[in-house]
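J.: Next up: some structures, all given as structure tokens.
Each reported figure results from applying straightforward, stated rules to the coordinates on display, with no laboratory input. Values in this document were obtained by computation on a predicted structure and should not be read as measured data. Cβ atoms are built from the backbone, for glycine too; each structure is taken alone.
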Structure 1
Amino acid sequence: MFGRKSRNVREIAPEDIFLDSSNLPGRDDPHLEARVVLPLSSRAILGVGLALTLVIAAFTARLFDLSILNGEAYADISRENRFHRSLTFASRGELYDRTGRKLAWNVAASSSESSFALRAYADSPGLSHLVGFVRYPKVDATGVWWREEITGVSGAERAFDGTLAGKNGSTMTETDARGEAQGHLVVEKAVSGQDLVLSIDAELQSKLFSFLSAHARRQDFVGGASVIMDVETGELIALTSFPGYDHAAFAEGDAETIRVVSEDLRSPLLDRAISGLYAPGSIVKPIFAAAALNERIIGPEEEVVSKGAITIPNPYDPQHPSVYRDWTVHGAIDMREAIAVSSDEYFYTIGGGYGSQVGLGIRKLDEYARRFGLGQLSGVALFGEQVGVIPTPEWKAAVFGEDDPWRIGNTYHTAIGQYGFQITPLQAVRFIAAIANGGRLLTPQIIAGEAPEYVDVGVPDLYLQIVREGMRMAVTSTRQDATVKVLNMPGISIAAKTGTAQVGAKNEWINSWSVGFWPAENPKYAYAAVLEKAPAGTLSGAAPGLRPFFEWLIANKPEYVE
């Protein structure tokens, strides 16, 4: 039996292991792969732990000092050293008219307590609705600004507020317990607003306002509006509404002025030029004359005999036929003459048809009214524009119910601008400009120098020329029934059309229109004016009211006449 030989067995240390590189084909020696790392010594670990203990002890001691030993003192310092944010108000951009005249600008406040400039406005009549006014910043009882911006409220101040306003800046100031500044930090610099040049001529607009509003007062009209447009660019040379109001007083917050204006039954705050809706009456006849030519239902030389009225059988009451009257007997008249004398009977006939003459019908009347910009927004940059109404069977059903169907008489009345028809003065000047310039329906521009924008109405200029000739005849014709002879004056060649619309439950009031363009042979400017709500029977309307303005224009502004 062999004796057991005793031997000591020692485990192989990791560093003694032989690594065969042939067994590790993916090993990366440069990056220490498969290397053996020696273990840290206990002395190194002890040193790191001691250092960490000292750091924690230091932080703990400081925290104890801040929170326990001197906590109240440091809290007082924190409360007494504060950051205060102060506003730097941006300088608002100024407004100018096309001639460089200031319309709105900034002035230093009379009180040293106000840190923003106040708005000043040109002291000229007829500018309040167009220029508008602003609302100022406000502070609460503790001196904190709860409204920080100077904001446009109406007119151009509102429409172009984003451009005029600029951007306020702010500064952070640290103060100590004694209120002394310890440092300043500009967080954001104020950016001034941009100046704007409007398309209007302020002097011309003020004169138009003064002449027309004075005439309106003499004839007992409640108010009115007038617009002048460049027929090539769409720039508005004048856009005025009356009665006006003191927009500077509104900006200042004058409580008494605001109360008086707000309670005025004439509605001085209403911008009638863009927001006032009026039955157009006969001023829409040029549109429907152009439509009849374009649809080839009648030629310009074909005549309709005006006997003073047309009579239509009444299927609901045969003993009482429906009678649609003209304002006078005109005899046999062609299209140019029908425009010049404003024959209702002629436009009843081409609008709804009568006898052997085919009419446009309500669908075409609606279509062409819309082609010339009625029943839609014009695209002007100002706020508050109204759409208006073109009477149609659908409109009648919505307003009066399905039990009252559309009748031929409704078509007749629509063809002469009555029966629920409503437009704004801005829409009126826009369609007159399209007739004057050969069929381009322009977007009204209120900023000077903007690129013209337009759509084509789809009526050849050959037909529009006939309409223009009829409007010129309304001024120059020697016929007793020509309607705008009051504007036949030396020094200016005007083509025009008038309109009178009956309003009120018993037709006890009238609105009076005058629209047109000049020079008649080479149109440059179109105009529209409406006078609102005078007693029925008033004979001196918008056209006579415009004559003094045109006389002033000839004498003082030849650049607009030649």
Structure 2
Amino acid sequence: MAEKRAGILQNKIYLYLTEFFAGMSVMAVELGASRLLAPYFSSSQIVWTIIIGTIMIAMALGNIYGGRKADRDPDPSRLYGRMLIAALWIAGIPVLGKYIILGISGVLVVTVNHNFLIWAAFLACMVIFVFPLFLLGTVTPSLVKYTTESLEDNGRTVGTLGAFNTVGSIIGTFVPTFVTIPAVGTAWTFLIFAGILLLLSGIYFISSHTGLGKMAVSGGMFALCCIFGGNGSFAFWETQLTYEGESVYNYLQVKEDEEKVVLSTNVLFGVQSVMRKDDALSGMYYDLAMAAPYMAGVHEKEKIEMLVLGMGTGTYATQCERYFDNVEIQGVEIDGKITGLSERYFGRDSGQQVVTYDGRAYLQAVNQKYDVIMVDAYRDITIPFQMSSVEFFEMVKEHLTEDGVMIVNLNMKGEREGDINAYLSDTIGRVFPNIYTADEEGSTNRELFASKNDGILQRLEENRGREKNYDLAEMMGEVSRRLVKYTPGEYVLTDDQAPVELLGMGMIDDLIMDEASYYREIFKREGFRGLLDHF
């Protein structure tokens, strides 16, 4: 039989509510963890695996510890004290979490040779999230001790606790994703759920007339966390950001100077869009990609129908409309907030047609054929597997006219055998008979052109010869010189097997290690003091 309960614990509803809000907070913290780590390490399946794995370890250890503690010391003040500590720890994450992530990254970048992102994400998750979730893992076994009055009703009591925990977990899954993170951001999501746990603990201590001084101190610490952690800036070292915010899908950052406007969805690496303010050709990937309309006969046809899957800020579409008066462009972008930013900061015409939808789902929903289909949905290692398979590219092929051209922006070219670009290119080679690539100089971008038409190079030259804009004609000549015919190999991605996260992680690892080699040499020669002197 359970120990005699005092004060508010005599009401089982309060105990059930404790289980409910504990379950809700665990899931909210898990989802918040993904958003805290995503700007630094991406939101790939690998990062999600690390988050889920470490949190499950924490919860399992908490269950074991909580059960043993409840048997040895059944004082409820211990449980609500642990919840209080967990609440303050969670409230401190918006204040210190980003510094911990960058500190761990800084140490690992000069000390590890492989799998940097995996180790950095894992250690960051362990340091930041394991302890508070370990404490929350003690809630369920402790509450079983306090709520079970006899063996006759223990099954019903434990089942009710489990139901409250599950319902709380369900709500804790939906509320951060659809309400708090889009409305107030990741930082305030942590603070809101930390406040719920703090309030729950406070009700117990106040009702039991114990720990009032502890609650006063905790309330002051929570207030400080709200003051110093509520701004939610991930790139805290940036002093002149034009915009920083979050959407359901991404962390979003806009930087601007006299020459350009830049969109990034990742703090540590990766620029997603660049718009030059002078409207001049820059040699960047969207300039190279303009060869696709020439290959499709832009100066021969009355109208060119184009589809952009992964519209982003609309840089490519805007440039095509600027230089060609006979193009009609349909954009598809899954993140509606990026579409809004494109009008506000990147000069996208509000009259451009943009649908907020997944690219593959859009192809499944329409029957129209296009002269050019641009696939620009690959961002750092966040590559949608459903838009990288043979089945997807077959769908693209079905939506192209007989002389249509697909252009794919491969943003991580590399030299490793069997890297992500080799898989993507070989997969495309299973579908299209004619494939050519052109690299953007000074970056990791590679443009891939694919078509059923054998004469796309000849058509490029013919339409370039009709181009009246000298700069654009010169650019197309440069693209023509860079084009290399691609001979497909044996690598292939399918809907059933497309390990794009692991492949992308390997590529990013190579890029990071290459960039870090300079600092690693300094570290070997001069240690941390030498590193600090060079920053």
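J.: Thinking of 1, 2, which structure, once helix-only ellipticity at 222 nm (-39500 (n - 2.57) for each DSSP H run of 4 or more, over all residues; to 500) is computed, gives back -9500?
T.: The read-out comes from structure 1.
J.: Further, regarding this structure: If we compute mean count of other Cβ atoms within 10 Å over residues 291-298 for structures 1, 2, which one ends up with the highest value?
T.: Largest value of mean count of other Cβ atoms within 10 Å over residues 291-298: 2.
J.: For structures 1, 2, calculate mean projected area of the Cα convex hull in nm² and state which one comes out highest.
T.: 1
J.: Ranked on distance in nm of label points 7 Å out along Cα→Cβ at positions 339 and 395, which label among 1, 2 comes first with the largest value?
T.: Answer by largest value of distance in nm of label points 7 Å out along Cα→Cβ at positions 339 and 395: 1.
J.: Related question: When you work out distance in nm of label points 7 Å out along Cα→Cβ at positions 163 and 259 for each of the structures 1, 2, which one comes out largest?
T.: Between 1, 2, the highest calculated value is found for 2.
J.: Sticking with this one: Kindly point out which one of 1, 2 the value 1.0 was derived from, the read-out being distance in nm of label points 7 Å out along Cα→Cβ at positions 235 and 251.
T.: The correct label is 2.
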